[in-house]
Every structure is written in C-alpha cells, then in structure tokens.
Structure I
C-alpha cells in the first residue's frame, strides 16, 4: 500500500532522515517508534506532504506521491496538537472533512456512521470546548476517517491525555482499526503504545531505521543493543569472557555459552578476559530460586503500576536485575532475596551479531560474589 524508498531530509547540516526505506501493507498497523529527534514525525509529515524530502520517494499503491500536494494524497491525519475548529460542533467538524470528497454515500448518514464509530453520537451538537480531551481525539479520528482515506496517519495522538485515558484511547484506536481495516501509520515515542497496537514496528534512531519487525520479535529477539535498551525494560549482567571459541561468559558463578563468533564484519571482536554484557528481560526473572540460574541480591526499588510491578535488585555478583511480577510483590526494599533467571532468555551482542545462550552451567569453584 505504502512504499518509502531511501527517504532523506536535510535541514542545513543536520540530516533528520537518513535514507529510510519502509514498506507498509494494505490494512497493516505500522508504528514508527523512536526517541525525540529520531526523525519519526518528519517521516510522517513527509508521507502527508507537509515536508518536502531532500531525496528519495514515497509511493501509494504504486503511484509516486513525492510531488503531489497534501490535499490530493487521500490520506487522513490526526496531528499531535488538537486541530478542531472551535466555532464548529462535533458534527460540523466531521462534515468539514468531507469537503469536496464525493462517494456513493448519503452525506448525513455518512457523518452519523463515523460519529457512531468513535462513540460520539450523543455529542454531535457539542462544541469542542464542551468536550474532554479524549472526546476531542475521537472527533479528530472521525474527521480523518470519514472520507475513507487510503492511509490513516497518527502523529502522537495521545499526547496530553492522562494515563487512564491513554489506555482507553489505545483500546479505541485498536478497535477502530479492526473495524475499518484502514492502513495506519502511527508515530510515537511510547514503547507500550507501540507494543500494544502494532502489527509491525519500525524503530528509528538519529534519522535511520535500525529495526523493523513484529512487537513480539523486537521485544523478545532484539537485533541490536539500541532496540534492546529502548524497547522495553532490560537487565544488564556484567560478565567476563572465559573462552573465545565457542564464546563462554562467566557471571554470578555461572558459565553461559553463546556459541561461536564469526569475526567477519564484527568490529569489537571479544577476547578472553574482556568484559561482556549479557541481557535479559524482566519477564525472564522471578523472585524465587531457579533450577536454571539463581543469584542473591538486595531489593533496591519497587515500582507499582496496578496489575504489574517491577522489582529491582542489586545482585551480589554485580549488575541490577529487573523483575516483572503480577500485582503487588511480597517483598520489601532492603530485603535480601534469591532471584531465578531463565537461561534461555539471556542474550548478548558481538558487534552487530546477536548471540543467544545455548547452555548455562555452574562454574567450578565459583561463588556468587
């Protein structure tokens, strides 16, 4: 449906987008995720036609859009900043988007249909100042969808909403996408939004696309260190290389075998005695001993979020472990606990090569500290 090829945007000496290429399928929900300044909004505005690329192309169903005016692109867009007309009712705001667009529909029926889609039928005659933040966002969604655009563009649409309302609107956006099946490009810096909503995620950093994949694949099998750290929480285990081929790393009295390292194309080829960072997600750790890996540590922080909590422990072996628990954990800050780690979920990187632990075993004469 949408094809971005070698998209580049230069502002003076600064390159906001660096030869970005991305294909988005018909009906797909694709999220462009990245930190502030990564180029995600510039990418979206280039798709919309509000930013002119320095180089590269954007095509919709095979038709080059690069030089097509924004109003002729058949794209619906919800901007980060609220853009409702304050002097118009909700119905009038939605009707305005139809403008010159024609179709085989009755205009008033069409407006009613999309007000109903976003759950705003009862507020059709209300003015924006009479609506809550979430309700205003719903009207903007209806306005962006009412003329059946080929692609829906959403630029940080939940900005300014409180936490509970953000969760509710995430669910609404997901429902609306399922009902309309409109191809959607969603821009956000919020990892939880990306993991919850997306069919695929494109991760940007400093204007370049550093990874594309499903939420599950990028979270559980991140292809590089940046995605590992940026997409979700991660624990870093400071190990030491004790064997080079196959690569064996020792930490907390355990030996982790990560397989052979191909030195071809690897910039930082590890050597025996080098420090080597191992990683694991909070889901792979439990506040209880394990038949796999067990390590002692002191609870230094507990963060509650209602249904889930995160426990942080400072291990006696060095390094912090973040542990995901359901509800409120039965431990306290300052308490000494023994944490269990699933060795199959431990991984590391040699250059750009991601290495998974193949075996983990207790080292001879090893101690945890």
Structure II
C-alpha cells in the first residue's frame, strides 16, 4: 500500500451559537480536509482547523505545509513503513502542528484499513463509548447560566465553563451557573490563560470557600508561564490542568518533571497528531498523571481520531470532544456516532470515515 498522492480542500460549517473564550470568538468551524491516496485504491482522511491564537496555524498555512512540505516527503512510501513515515512527516517542516496532525490521522486511518482494524482497538481497546463535556462560552453570568441549564436539560452531566476575562465577574459566572444546574453537575473551568498566577490562586480559593465544587481548572495562566502554573497548582486544592502550555512531548516532560499541573490536556492539533499524543500519554501514565483528550472547534474527522485514541487508552479519564454537537450541521459521512454527550466508536476499519455527505 504505497502513498500516491494527497488532496486538500477547505470546509466551513456554521455553529449553532458563537463560540467565545478569553482568546477568541468564532461563529463557524473551519477545517482543511486531507485525503491521502494509495496505489491499491484506499483513501485516508484527516483534518485540521486553523486556531491561530493557540497554534499559530491558518487555513493557508495548513494547506501550504501539507502540499509543499509534508506530502513530498512521504509520497511513494509504503504504509507498512509507519515509523519512517512519521519520522519524515515530523522532520519535513518545523512546528505547523495542525498540518502534521491532519496528515498523521489520515495515515493512521490508512494503517487501520490496511490491517483491517478500528483504531481504538489498535490503541488498546479500553472502551467503545465516551461521555464528553460541553462548553459554555464566556458571556454575561445570566446568559451563561441559561446556556448551562439548557445543556443539562439535553442530558449533559459535565460542563466546561469558559472564564478568564474578569476574575470578579468569573466568580459571579460560576456562582450563577452552579445555582442554575444544582450541586451534582460537574463543573470544569477553562481560563484560557486569562489570569496571572496570584489572581488565579485568589479566584480559585474564593470559589473553593464558596463551596462551588469545581472539578478542575484548565490553563489559568499564560502558556509560557510554567512557574506560574506550578505556583497555582501548589497553592490550591482544586486540580489544575495544563492545556496551552502543552504542545510537544518535551513540554509534557517538563510539566511532569516539575509537577506543574495535576492533569494534562492533550489535543491532536497542538502535539501534531496521534503519534505524539501516544508518547505524551505514556509519559503521563508512567508518572501517575491522568490525561484529558481535548479538541478544537474542528470537523468530525478530527473528533473521531481523538475519540479512537481516548477509547484505546484507560489513562484518558476525561474527554472534551463537543465540537460536533456545537455545529449547526454535520457534513461528514461516517466516523464517531454522537448522541448528545455520548460518543460511540464505529467498528469500521481505521477511523470509519466515508467522506463528505
């Protein structure tokens, strides 16, 4: 099964409601869709969204990296040469993690098809279904409370609440959401780098004293501020999760070495795909640190790849794969079966993606 050529195309899908964080706002999901063809007629699917404020990648840069650098490096190789293919992929261009992730998942899709196995079984077969949280975008406390209650009424039991724009207002946001949804719903906070270390400690301690029962707080400080991240982790009782601070396996090593966070949020678009995600999870598991499998506002192809990985490994104890349910329509045929918070893996080979509808 030799790689013959690669095709790319853009895909734009409207969201049900604008997605707002401390870093950005968007009303659509954009992705570059990748198709890798082989000489025996197989096609591998991958995708990558442009999230410039986090990864630095745009639609044009993703496409250029794939067409001009990554594809020429691997065309002609046999899919059974998987480790050499991955080495060439990652050496073909510096950074550009989203483009690498799109190609990586398409290659894994082909690998699963070649050996006639769903990827979640290849990764370990820990489970067949997942339950995702859903994101409450940052808005006024009243609007966020209304959104939170609406999600609970649809069957969600875990909310990921965006904060980080104003710590005093953030406290009010959390208080109103907790009052709206009750004490049994899990609340996760994501500051998206919006606080500084002492502000984060003060805010989290206040929420703890108020009995808000926050499950985890994600990326409270700037991505580069590893000392600040550790300071927050060391000075609050609530578990702290690294997100934007974690891109590469080297980043993971440094976070784990310094015990700068309690949990790692692995996203394929940040680490460059499934290959590196497996390395990061293995390191974390060896250190007794759990992982979340997260996502961007991306197509169901990327969500499916992440779901296969999370279903394969027990150390993924949480998932944040709500992008499909945030979209007004689903243009992808096949892949993970999303029913509200539930994500079921198909038994099809590879990713189980058939193409666009």
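Each value in this text was obtained by applying a stated rule to the coordinates, not by laboratory testing. Note that the coordinates shown come from a computational prediction; the quantities given were computed from them, not determined experimentally. Cβ atoms are built from the backbone, for glycine too; each structure is taken alone.
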Problem - At a computed 17.9 (mean count of other Cβ atoms within 10 Å over residues 136-143), which of I, II - result: II
Practice task
Match the computed value 60, 38, 33 of Cα extents along the principal axes in Å, for residues 56-271 alone to one of the structures I, II, and report its label.
Solution key: II
Completion exercise
Re relative contact order in percent (Cα under 8 Å, 6 or more apart): value 15 computed from one entry in I, II; matching entry is structure I
Problem - For 114 (volume of the Cα convex hull per residue in Å³, calculated) the corresponding structure among I, II - result: II
Practice task
Check the numbers for distance in nm of label points 7 Å out along Cα→Cβ at positions 48 and 80 across I, II and tell me which is largest.
Solution key: II
Handout entry: Entry that produces 3.2 once distance in nm of label points 7 Å out along Cα→Cβ at positions 128 and 152 is calculated, selected from I, II
Key = II
Exercise for the section: Using FRET efficiency 1/(1 + (r/R0)^6) of positions 112 and 312 (r between Cβ atoms, R0 = 41 Å, to 0.05), single out the structure from I, II with the greatest value. Expected result: II
Problem - Among I, II, structure where helix-only ellipticity at 222 nm (-39500 (n - 2.57) for each DSSP H run of 4 or more, over all residues; to 500) as derived comes to -11000 - result: II
